[in-house]
1. Figure out for me which of the structures P, Q the number 3.4 belongs to, where distance in nm of label points 7 Å out along Cα→Cβ at positions 64 and 96 was derived from the coordinates.
2. Quick one: mean count of other Cβ atoms within 10 Å over residues 192-199 came out at 14.4 when computed from one of P, Q, so which one is it?
3. Say we calculate relative contact order in percent (Cα under 8 Å, 6 or more apart) for every structure; which of P, Q gives the highest result?
4. With mean projected area of the Cα convex hull in nm² computed per structure, which member of P, Q shows the largest figure?
5. For FRET efficiency 1/(1 + (r/R0)^6) of positions 232 and 368 (r between Cβ atoms, R0 = 25 Å, to 0.05), which of the structures P, Q scores highest?
6. Compare mean count of other Cβ atoms within 10 Å over residues 8-15 across structures P, Q and report the one with the greatest value.
7. Thinking only about mean count of other Cβ atoms within 10 Å over residues 80-87, which of P, Q has the largest value?
8. Could you tell me which structure in P, Q was used to calculate Rg/Rh (Cα atoms, Kirkwood Rh), for residues 200-343 alone as 0.92?
Structure P
Amino acid sequence: MKKMCIVTGTRAEYGLLSPLMSRLDSVDDVQLQIIATGAHLSPEYGETYTFIENDGFIIDEKVEILLSSDSAVGVSKTFGLGVMGLAEALVRLKPDMLILLGDRYETLAAAVAASISKIPIAHLHGGETTEGAYDEAFRHAITKMSTVHFTSTESYRKRVIQLGENPSTVFNVGAIGIDNIVNMNLLTKSDLEDSLGLKFNDKLILATFHPVTLENHTSETQFKELLTALDEVDNATIIFTKANADNDGRIINQMIDHYVEQHSDKAIAFTSMGQLRYLSAMSVAHLVIGNSSSGIIEAPSFKVPTVNIGDRQKGRLQAESVINAEPTASSIRQAIQKCDSEAFVKMLETVSNPYGNGDTASRIEDKLIDVVSTIGDLKKVFYDLEVPDV
């Protein structure tokens, strides 16, 4: 029996990992272990560990790390608590493999704890770039601590190899978020309206905006520009999903609450909608707007346009359905107008998602079973590429 442990700290991360968790939980010679930490355990962010339990999973460890602060010092202290708490949990669970997704500071804390405890790491979504967030550096650091890598595109596979990882350990499997789109029975528009208690206007806009963590306190200014642009969209219903536990995330959430209070006839906000309602909303949306990775990775599979604002996602591979806008009301307004243009609407009919077709979890499962059965020495030789002399 091989013990495979998944660490999850946010609602979005769990939603992405859930297809893989289900597959591993059904394998006879695999014991799935789950550690919930970070925002999952916070009342402020919806105590979303309950989503995990409601889906029938057993959480083996709940590691409290999140402080009541979204300042830089608060996030750094949370990271420190994460390393300590997760190290203790890993000693108790003794997994044969730790499975991590993405680039958040909670994920980095888990990678540090596992590396020092000599626990091999399987990393999903390495090799990507998000130039506006400190997650960029965290992601590449996690790559260097990992034993096996599952990337979402071939170009990202090449970048992980460029970081010195042996090609035999790096697999392009597509983005795991597409699995839910393909396999989940999404709600109809009518059922979604009933679930949310809201009758949609002609246009449904799904909005998520997170702090751009490598900029200095731009959250309030940039989000105000977004709200100004949204005010000018006629006959629209706006669903806000709130910001995550990053520096200055609270100011965004406060502004959302105020906006919804002032525009209760057309706007609603959620700390977490849950994966089913979120993807169902995306499937019937007129457009997705903000700076969340879901607008880049998942929305193209629905052939729904995305207005991607600012630099948080800068550098990610994008489908043609993604329109980039500066964080100003005028630029955002122009991008929204482009979504309605005849040529753009026609293009959406044939848009292709570069992040795969929805069989990612099964491909990861097959490789994980092979790797965990044969893994030995964790020492790695840096894989050098031939670089021409300058």
Structure Q
Amino acid sequence: MLKYWLWLTSLLLPERISNLMRCYATPEDVYFAPPDDLAVLEFLTEKDRESLASKSFDMAEHILEMCEAKRLDIVTLQDAQYPSRLREIDDPPGVLYIKGSLSALSVEPAIAVVGTRSATPYGLNAAAMFAYNLAKGGMMIVSGMAKGIDTLAHQGALRAGRQTIAVLGCGADIPYPAENEQLYSDIASMGAVISEFPPGTRPIGSNFPRRNRVISGLCLGTLVVEAPFRSGALITARVACEQGRDVFAVPGSIDAPNSVGCNMLIRDFAALVSNPADILSEYAKQFPVELGVAFKQPSMPKPPKARLPEKTKTKTDISGLSPEQAAIVKALRKGMLSVDDIAETTGAGMRETLSELTMLEISGIIRGNGAGGFEIAE
């Protein structure tokens, strides 16, 4: 049966396959269907019929060889492991290629966390905080592994020690973007990297709108953390709404370009959220076992505070930090610094600096002053 699925999905778009599956029980039935029967199906174009006339399994066999070489699992629409929620959308992928754990696909309370690639410190902070707490509360974090908000969402879930799912707009064997290669490995080892595109598929622009429907389709709802007026995250939010899923948005300043999209969603149909508990409480009755932990305030993993004699200070312990985080802490021992000053002092790139600052702030080691400055949290 698998080779027929690979044959069919290599020929037609998902919406055509969905329509065919309403007429035929299996892809094998489509394979052996007489041309005259296919000719009367109005949703098929002439090009579709010409494609279906090809009965070669060469591509299917090539895909199977690639999956074996890349250690990718394959789940079809008719397999028990296929995510039930994704199966409900109008145009579910006929095939999913998976790097990682198949068990990650069966986690019921899932939430998509998405946003702009060009995120501000405010957005990066919010993405990490929401993802960490939602994961700690029992929700599966799903995102697209893109730069910015997506990256911090996955990192927040991993920081919480939980699985996370990355849905790619390329083959599941390709770490994209390249700078997220380590994140790709971390996600695959704890959760799953999935794609509807065969291994080797490059990340071309037209793949990502298709990818977005899978992100929202896997989830109960979609949280948009930060998004300008033109943003792929807004496409995901609107697709989620069309799929009958919940949409949440983090509000931002009325004069912040990166918050225009979120504020617009709140105006139109999204629920405003400022606390992970807003989302957890929405689904607590539906999933009382999985979401048994109630969050009244955002939780942050903080080291225990030692009682010190008055007017006595101690140096922050950096033994358990990464070299990049340790360098930041050493720089901040001299006093409060801006993000630019920290990047210049440590020699790190701006995006790497922002990511490490967010992780240090989540851990309670440093704190921001709300105006772009950071200092050691005494």
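Please treat every number below as a calculation from the coordinates, not as lab data. Predicted, not measured: the structure shown is a model, and the values here were computed from it. Cβ atoms are built from the backbone, for glycine too; each structure is taken alone.
1. P
2. Source structure: P.
3. P
4. Once mean projected area of the Cα convex hull in nm² is worked out for each structure, Q has the highest.
5. Q
6. With respect to mean count of other Cβ atoms within 10 Å over residues 8-15, the highest-scoring structure among P, Q is P.
7. Greatest value across P, Q: structure P.
8. That value comes from structure P.
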